[in-house]
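Quick heads-up: structures coming right below.
Since every read-out is calculated from the coordinates, none of them should be taken as a lab result. Nothing here was measured: the structure is a model prediction, and the numbers come from that model. Cβ atoms are built from the backbone, for glycine too; each structure is taken alone.
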Structure 1
Amino acid sequence: MQPRRWRGRARLAPGGVGGALVRAGLVLAGLVFAAPAAAQTRVHLWHAYGDAEEDAMREVARAFERENPGVRVELLANAFGAYASKLESAIPTGRGPDVFIDAHERLASYLERRLVVPLEGADTSDLEPAHLDALRSGGALYGLPLSAKCAALYLNDALFPLPPGEGPATLEDVLDAPRPPRGSNLVFEAENAYYAAAFVHAFGGRMLDDEGHYAFVGAEAERALAFLAEQVRRGAIPEEASGELVRRSFRGGTAIAAISGPWLAPDLPDDLPWRVVPLPTLRASGAPLRPYATVEAAFVAANARNEGAARRLAAFLASPEAARVRALRGRQVVSSRAAWDDPALAGDAFLATFRDASREAVPMPTHPNMRVVFEPAQRALRRVLRGGAPIEDSLEGGARAFDDLTRPMPAPRDPTFGLLFFGLLLLAVVFSWVKALRDPNQRAALRASIPAYKYLWHAFLAVGLLVILPLVVGGLTSLFAGRGTDLHYVGLANYADILSARGGPLLAPGSFWVVLLVTILWTVSNLLLHVAIGVSLAVVLHRPTLKLKGLYRVLLILPWAVPSYVTALAWKGLFHRQLGAINAILESLGAEPVSWFAHWSTAFAANLSTNVWLGFPFMMVVTLGALSSIPRELYEAADVDGATRWQRFRYITLPMLRPALAPAVAMGAVWTFNMFNVVFLVSGGEPDGTTEILVSEAYRWAFTRGSQYGYAAAYAVLIFGILVVATRLFGRKLTEASS
């Protein structure tokens with residue numbers, strides 16, 4: 001880092017004691033601050049930790065700085081969901097971390113994108129051999145293991161008493177125990193493929209084979225899924241169990257046991273009698289439940305600013321000293337064997353249990369296809385556990401979805417034709433400008449407008465950088481294919497794949513045309529309800545005889561004022577199968593609770609209800625403003641002519657509202673067409689992706705289906721084109737109607 005230099009010149013009095021003192025102070029300040037800045041090296045460390053783990057990492061970073069006085073560690077916590085995509089986009093451009101902490105199963109993907117460097121020569125004598133093996137590829141070591149994470153069994157001693165240090169002989173002992181009132185025997189996220197994998201392994205199956213092929217099919221997978229479905233049907237395992245339900249049920253004392261990782265323990269109250277044991281044997285299979293184990297490691301990024309300091313930091317993170325801090329404060333099951341000699345750590349039954357569990361667990365495969373296994377597997381799980389679909393059909397549907405997600409990329413094409421086309425297009429634009437400037441009237445108008453452009457240049461710059469440039473970059477990206485930043489030019493192949501449904505039936509589930517139909521239905525349904533409810537409420541609130549109008553207006557505008565993602569999460573909770581208020585109301589009325597996200601109609605209705613709640617206040621506010629501008633004389637004349645209330649509304653109010661509502665409807669259509677938050681957060685595309693709209697489908701291709709940015713960009717360009725054509729047609733119809 002270069003020393004700080006003073007830019008410009010301070011305006012001081014040429015003489016005098018005050019000026020001399022000021023100049024001396026500036027010189028001293030420069031000497032004090034410039035020297036450390038010149039000597040200090042910054043190392044950027046990225047991680048996805050939170051709470052206690054993040055606090056422990058800060059303490060470790062400060063300890064490293066004390067041992068390396070010339071080095072400053074800059075920590076950056078990232079959201080786990082977008083962590084991998086951020087690394088893949090930042091490291092190749094040199095704007096990423098020097099060291100990052102991530103799970104071992106992404107190693108092959110990072111090697112494919114050349115994001116990490118080998119760490120041969122590092123001292124690994126203290127680290128768990130199995131953890132080191134998970135971080136090797138081609139005989140080279142690419143990461144230093146820090147900790148291991150896997151699932152274990154939490155037991156409520158008050159509901160399921162056992163002798164100290166013992167666990168249940170089989171999982172069925174827990175599942176068949178007397179069920180707590182309004183509770184469950186076992187709570188875990190059964191629809192999450194990460195947790196379901198333990199049951200698949202117990203029956204001898206796998207999620208992904210060694211060659212990267214989808215393995216969640218066949219007799220073993222069918223037996224595992226049938227077992228889970230039976231336990232859900234009989235109520236031993238709750239339906240639609242989320243992470244929040246697991247926490248609330250176990251910490252509230254309404255569940256005998258829970259399957260979770262070490263991240264559950266910090267949320268448990270002090271007065272809850274609980275213990276944790278490794279997952280037991282499954283009597284139905286005669287084999288133990290073996291969850292996936294994840295090894296978290298420190299990787300040195302390619303393009304590190306200071307590779308030497310980065311390697312020292314990675315080695316320090318894996319050292320016994322740092323491991324003790326991460327274990328005792330961050331509650332991590334550390335990979336350092338020397339750290340376990342610490343009496344405080346050796347006597348920690350909780351961490352020791354998870355250490356034993358991780359040694360018996362199945363290391364998660366490092367094949368790049370592992371990143372795309374979970375989406376089709378979880379869709380198969382949800383189809384069976386929520387909707388009762390045939391198990392074999394659901395598993396085969398997951399296999400077909402996996403094959404679609406991992407299909408070969410389009411072959412590279414010669415970019416000559418594309419460059420020639422864009423060159424001719426730019427030449428045509430330049431020619432049209434030159435032709436326009438040859439007109440004396442155009443030149444005179446341009447000269448007259450120069451003073452105005454001086455006031456607008458910053459607006460042109462902002463629009464160019466924030467609107468036009470992203471559109472151009474997105475359009476160019478759509479001409480490339482690949483995963484992450486490893487892209488190659490394919491021309492219009494992405495558009496051909498999208499519009500041809502990737503070679504399958506045009507109306508197959510998940511095809512562009514089916515998603516487009518759902519998006520159109522979604523937009524039209526929302527707009528009709530937004531306008532109907534908004535206009536109706538505005539007419540009621542505009543009545544001069546209505547009391548407390550101001551209070552009503554404030555209350556009805558609140559749904560619009562609350563951020564949409566907050567509202568979406570709240571409504572998702574309302575529709576929950578077990579904990580939702582809507583099902584509680586239905587049960588109080590004697591009706592059966594509804595699994596809202598198990599069927600397309602109810603999932604679409606849940607999304608629609610949420611977005612109507614968000615959208616009607618805007619139409620109401622626009623209508624209120626338009627109603628206040630209608631002359632009262634028109635209504636008085638209609639009264640004299642004997643017009644009824646409906647006739648006054650039809651022939652006076654509606655025609656006068658149309659000029660104000662038309663642009664509001666156009667904006668509402670664009671907003672609703674791209675309403676990502678509601679679809680993503682409420683239904684999540686369930687069931688089986690049938691409630692996805694175009695913008696959420698584009699997001700899936702970019703961030704949850706192997707980082708296919710070019711394919712997602714092509715989706716975005718098509719969305720932009722559809723909206724441009726639709727708004728132009730709407731504007732033309734509006735002009736014709738007004739004329």
Structure 2
Amino acid sequence: MKFYPQYSGSSPDLGCAPFPASVPGNIQLDYIRAHPEFIGDIHYGLEHRKMAALEPYTWYYTAVLDYTLEPGEKLWFVTEGIDYLWSLLIDGEEFYSHEGMFSRVELCLTDLLGEKLHPGASFAVKIHPHPMLAGEAADRGQARQSVKPPVSYGWDWHPRVIPSGIWDDTYFITRTDAQCCTAEARYVLSDDLRRADVTLRVRCADEAQVEVRDPSGAPVFTGKVSPEHPEAMFTLTDPVLWWCRGLGEPSLYSYTVRAPQASASGTFGVRRTRLVMNEGAWQKPDTFPKTRSVPPIQLELNGVKVFAKGSNYVSQEMFPGTMTAEKYERSIKAAAECGMNIFRCWGGSGVQKEAFYDLCDRYGLMLWVEFPLACNNYFDSEHYLTVLRHEAQAIIARLSRHPSVVLWCGGNELFNAWSGMTDQHLALRLLNALTLEMTPEIPFIPTSPLMGMKHGGYTFLDPWTEQDPFALFGSAEATAYVEFGIPGVSPAQTIRSIIPEDERFPPRPGADSAWQAHHAYGAWDQEPETWLCFGTLERFGDVSTLERMIETSDWLQGIGYKAIFEAARRQKPYCSMAINWCWCEPWKCAANNSLIAYPDIRKPAYDAVRDSLRDVLGTAEIPKFAWAPGQTLTVTPWLLNDTREAVRGSVTLSVTFGGRTETIGAAELEAAALTNAHGAPMSFRIPDTAADKERFAVTATLTRADGSITENTFLLVVKHDAP
């Protein structure tokens with residue numbers, strides 16, 4: 001029988017009375033809930049800074065064991081994750097210790113403790129202080145010799161709030177050996193995708209019946225396994241393949257294993273994923289010394305080259321133990337509805353709970369999974385490599401069963417001046433070796449970006465060239481745009497809930513400013529305006545009130561993201577990915593590149609991106625954002641096709657000024673499966689009477705051969721000083 005005791009929390013460093021502790025949850029969050037006098041709303045003003053006082057503390061979860069053992073039963077302790085350095089105690093005596101938050105731990109307490117274990121015993125989980133590398137400043141560098149996600153040590157969109165505690169499912173269970181049963185499906189897929197040889201590995205004390213059903217529910221295999229013969233092997237002929245959203249159905253097979261006293265069930269998807277060279281990449285560079293050119297970053301799923309369009313998934317909560325399946329599903333469903341087919345699971349945020357990956361399997365969202373390394377030099381110490389090995393093995397073993405996991409990555413931005421790592425660092429060689437040994441069917445890259453790929457920009461106007469997204473990305477040439485961002489101010493209701501009234505508007509920077517503390521200013525030292533970018537907003541729109549400033553910001557964020565996503569799509573097949581920075585945020589930001597404001601608010605830019613990611617899209621190639629009176633606007637019609645079917649249609653371009661719409665041309669286009677087509681450029685003269693900051697629209701209307709009509713609109717601006 002499984003049971004969850006009621007825990008109380010405490011800290012000898014605080015000397016406070018025990019307080020209720022939620023499992024799963026986070027011990028610091030439990031403390032501040034129980035002590036509202038210590039901190040108010042952690043999202044408001046500068047309240048979050050008070051959390052720094054809790055950083056050096058030791059914490060305890062304590063419970064009284066209340067259980068009954070039937071004949072042959074033993075008591076087990078099982079946890080899916082405790083953050084980060086922790087020990088177990090029985091009646092005050094320590095008997096087990098562990099470092100790492102992603103390894104599943106399953107302990108037979110009966111065997112470990114013998115007579116020390118008894119009903120009524122005091123059981124405790126001791127949480128040691130956060131790992132902090134000595135001599136480092138109070139930033140992410142403190143995490144560079146641990147496998148704890150560095151984001152909580154402070155980032156340009158995440159406050160320094162470092163959580164710990166029992167963050168994932170943790171329980172006790174009484175059982176006999178016969179009541180334990182686990183199963184896992186693995187397969188080998190033939191080169192022509194017509195045959196899958198499946199092995200279902202079962203661990204069970206007794207003989208068990210096995211049944212496997214296809215995605216429609218029809219049985220495709222029945223058989224038996226035993227302790228002597230624990231593997232059920234069978235062949236699927238013409239298996240139903242798992243596809244990402246937009247290319248097919250995310251089909252899943254299911255299995256059940258039934259023994260007299262135990263059972264197990266699960267799912268698996270049949271698919272093949274590869275990284276192949278981007279088209280044209282072998283031709284670059286065209287001079288010696290010449291090796292392999294830029295490394296491959298073109299995803300191939302089931303033999304089909306996929307244009308990966310999606311977002312960087314980061315922490316949705318400062319306290320990851322509070323994440324639920326319901327909140328994961330709202331986010332993943334929103335991404336699928338937005339037209340995305342991939343999340344890059346950014347390494348600085350670590351690994352999610354199991355529900356996240358199950359839901360991505362179901363919704364057809366591919367996952368680029370990074371290990372918990374980001375923007376640090378994870379140097380080669382024996383202790384770090386030992387912890388990294390067992391944590392990485394646990395991550396690989398747990399996640400590799402998910403068909404949504406299509407790519408492993410060592411971590412974020414490790415090959416640069418601020419990290420200083422190379423592919424010869426032992427941490428990256430270790431991760432490469434482990435992924436090859438355990439999951440040779442899933443490709444691996446050491447970090448992002450690699451040569452040919454692009455991170456940035458992150459503001460509407462490039463800080464160095466002042467180019468807007470239309471100009472900057474229209475002339476860029478990358479194999480994959482893996483991070484790019486346009487900042488947007490959060491909704492007005494969010495701003496009012498985090499910024500004190502006396503400093504709410506106009507925004508101001510400063511060490512004591514709530515705007516700056518919530519990332520509106522100084523988030524990036526090379527561009528002090530980030531992420532509010534008030535000067536940019538003022539240049540193009542009305543910033544006279546909070547609401548008008550937000551409306552201007554919403555407009556620029558939406559049109560900026562449209563420009564980049566559609567420019568990247570036009571650049572395929574050499575370009576293979578467009579993945580924006582970022583999808584969500586872990587707390588109430590004043591401004592951020594996110595499409596989803598905390599906790600689950602879709603910014604207007606979400607709708608703009610959804611329009612740009614339609615699998616079949618009529619669009620216009622526009623050379624820049626701001627136009628002066630009398631200039632000639634030249635645009636090119638395009639038909640973008642990310643489906644496996646050919647598409648024909650007419651793309652009509654029109655311009656709307658002051659409520660009057662003028663058609664400037666149309667092109668009959670046909671795009672073969674997974675390709676694009678474009679017509680001849682068309683022109684329009686900006687009226688001499690156009691007012692400064694006047695907005696106007698360019699609309700691409702696609703009329704398909706089947707009679708369906710869709711519109712795609714770009715809201716541009718007149719600037720009298722535009723070059």
Structure 3
Amino acid sequence: MKRSPIVLKAGTRPSSLALTQSRGALDRIEGMLEGVSFESVPITSVGDTDRTTDLRESPVDFFTRELDDALLRGDIDLAVHSAKDLPDPMPAKIDWFWLPWRAEPRDVLVLAKGRTVSDLPDNPVIGVSSERRGDYCTQRFPNGIQRNIRGNIDERIAQVDSGDYDIVVMAAAALIRLKIEDRITEWVSLNDLEVSEGQGYLAVTFREGDERIMTLRSLFMQAVTFAGAGVSNKELCTMASLRALQRCDVCLYDSLIDKSLLDELPPHAETVDVGKRCGAHSKEQHETTKLICEIARQSKRVVRLKGGDPGIFGRLAEETAALEQLNIPFRVIPGISALQAATTGTGMLLTRRDVSRGFVALTPRKSGGALAQCDGEMKNQLPVIYYMSIKAIIPIAEQLMEDGRSPDTPAAIIFNAGGEDEKVIKTTLGDLPNQRHCAKQPGLIMVGETTAYRYKAELGALQGKKVLLTCSESIQQKAVELVRDFGGRPVQHPLIKLKTRYEDAQKLAPIGSYDWVVLTSPTSVRCFMELLKNTQTDLRTIPRLMVCGKGTADELKPHGLYVDAVPETGYSAEGLIQMARDEIERDDQILRLRADKAGPQLAEELRKLGAEVDDFIIYKNEAIVHEELPDFDAVFFASASGVESFIAQWGIKALSGKTITVIGLPTADALKLHNIEPDVFAKEATIAGAIQSLAESCVSEHLKANCIAP
């Protein structure tokens with residue numbers, strides 16, 4: 001039975017700005033989802049009707065209270081606000097998130113038409129609506145007369161034009177969204193006037209626990225990363241944690257880390273010290289947990305950097321449980337703890353043949369800091385882990401029960417811990433002997449109450465789906481990170497290897513004689529740069545660059561090279577040809593660089609435009625053969641070569657029931673040769689565009705299947 005489209009009621013204030021900006025955001029979300037639409041519901045707030053209260057003295061929910069009430073009554077499903085209008089703290093039973101599309105954050109000065117700041121009288125009357133703007137005006141215009149100003153954007157401008165005020169300070173984003181930026185008299189630097197963190201962002205509020213809107217929110221949440229920093233020494237931090245730091249927007253870090261790790265952060269990243277030392281906490285645990293959840297809901301990429309290993313006495317469970325409750329995805333990267341540094345690093349090994357077969361690790365403190373009992377009875381209740389133990393599963397279970405452990409004690413068997421194909425079998429101590437069929441595989445046995453817990457996997461837009469990434473190794477890492485951002489589980493399975501043809505490097509020697517170089521993939525850029533380096537070519541001799549998409553253009557930027565022609569839409573060879581009709585002139589000399597399997601068609605089309613084209617192969621595709629096909633729910637193909645390699649090894653039946661995502665037309669055509677239609681076609685022919693499209697498809701399907709009613 002065909003489902004009816006999902007229509008969600010979206011509340012917004014009735015001003016022209018609120019209606020314009022909310023409709024723009026809702027239209028953009030509709031474009032991302034299939035079968036979902038929004039009905040705008042104007043709701044007047046007390047802030048809209050009360051035009052006398054000074055905003056510097058108004059209640060925190062001055063512009064949101066009536067929309068919150070409508071949400072709680074069920075009159076609307078969500079509400080769209082300017083993020084800076086959200087109260088802190090938020091009302092009970094109201095959840096929220098920011099949309100990631102920030103408009104211009106700066107403030108501006110608006111004067112009457114035709115006037116400049118130099119035209120102001122000695123004692124200008126200044127319209128002010130916040131303390132920070134008032135402080136700026138006191139410093140900038142010390143002789144000015146500051147007065148409270150109220151009204152919507154049009155009304156404030158009208159008050160300036162009528163002479164009631166000589167000048168008013170406003171948010172640039174408001175004027176831009178209303179398409180009246182011509183009324184900006186002067187921009188105010190962020191160095192001179194800091195703005196609120198939410199200025200320029202839009203926020204969505206909804207009823208706490210509404211599965212539909214939490215599913216929608218998953219498209220805009222980046223997975224939080226809990227990263228082990230290692231102990232005391234940056235060199236003991238894993239590569240995975242370093243990569244997470246290099247991509248994050250906000251890092252919440254513990255005190256006992258090597259602070260030089262913070263040098264790995266990108267320039268824009270913020271840092272927050274949430275460390276705890278005995279008797280001196282930068283933040284209490286509940287404050288840290290709340291902060292993680294708030295920053296994640298601002299659509300920012302958060303790294304919670306914990307000393308040592310996050311899961312060993314690190315209060316990790318409290319922080320992840322809060323994210324699980326909000327359906328916000330997260331990832332945990334284990335780290336080297338003081339346990340390993342103090343033992344393996346010193347020679348006081350915890351396991352030594354004929355001396356010690358294991359160890360106990362515990363803290364003498366309980367919740368609140370008081371001392372806890374550490375007697376033998378308590379130790380017998382601690383979780384116990386058996387290494388190299390699967391073949392001895394029956395005697396292990398029998399011995400533990402003989403020692404007094406209940407057969408109902410939770411237990412687990414873990415295979416390939418930490419690997420992409422990690423497998424966990426939950427059971428009980430009494431049932432362990434029935435799992436002896438597992439003896440063919442190596443693994444760990446864990447017994448204890450803690451095995452009853454496990455992170456919630458079905459979080460984020462991808463809902464914990466295993467995504468098989470068949471792209472070449474050169475772009476695997478980017479795809480991996482994007483899948484994790486959306487709450488998926490990347491399964492790295494490259495099917496093609498791209499090899500630069502150094503034997504043809506001399507063909508690039510006369511590169512300065514060309515008018516254009518045409519590149520149509522990020523890989524072609526990487527191989528191009530390798531060849532230029534190999535031939536010690538002066539980059540200043542490189543002619544104009546033409547590419548077929550944003551991903552290829554971005555690959556050139558780290559080398560200080562910027563493209564001269566890229567299609568605005570239609571990132572493909574067809575889009576490039578259409579653009580080339582306006583860019584190239586007859587008899588232009590063009591160097592087309594490609595893979596061996598790309599084919600000469602693009603060069604032939606360029607020749608039809610009157611250009612002289614040299615078509616060179618600079619890298620070749622080689623299939624990678626795997627012994628086994630790992631388990632997966634969805635697959636991403638980034639090239640026709642990847643499709644061919646997959647089907648040659650596993651056949652078309654291996655794709656049955658899987659969600660197939662492709663990056664462009666050639667990849668889709670390769671599937672169609674086998675009578676297979678892709679489920680998801682990248683809206684933008686880039687790695688990011690493909691994974692984003694997969695996430696949007698998953699959210700659309702989840703909404704249609706499970707979230708039709710509140």
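For which of the structures 1, 2, 3 does the calculation of helix-only ellipticity at 222 nm (-39500 (n - 2.57) for each DSSP H run of 4 or more, over all residues; to 500) return -16500?
1
Who wins on distance in nm of label points 7 Å out along Cα→Cβ at positions 436 and 468 among 1, 2, 3, i.e. which is largest?
Structure 2 gives the largest value of distance in nm of label points 7 Å out along Cα→Cβ at positions 436 and 468 among 1, 2, 3.
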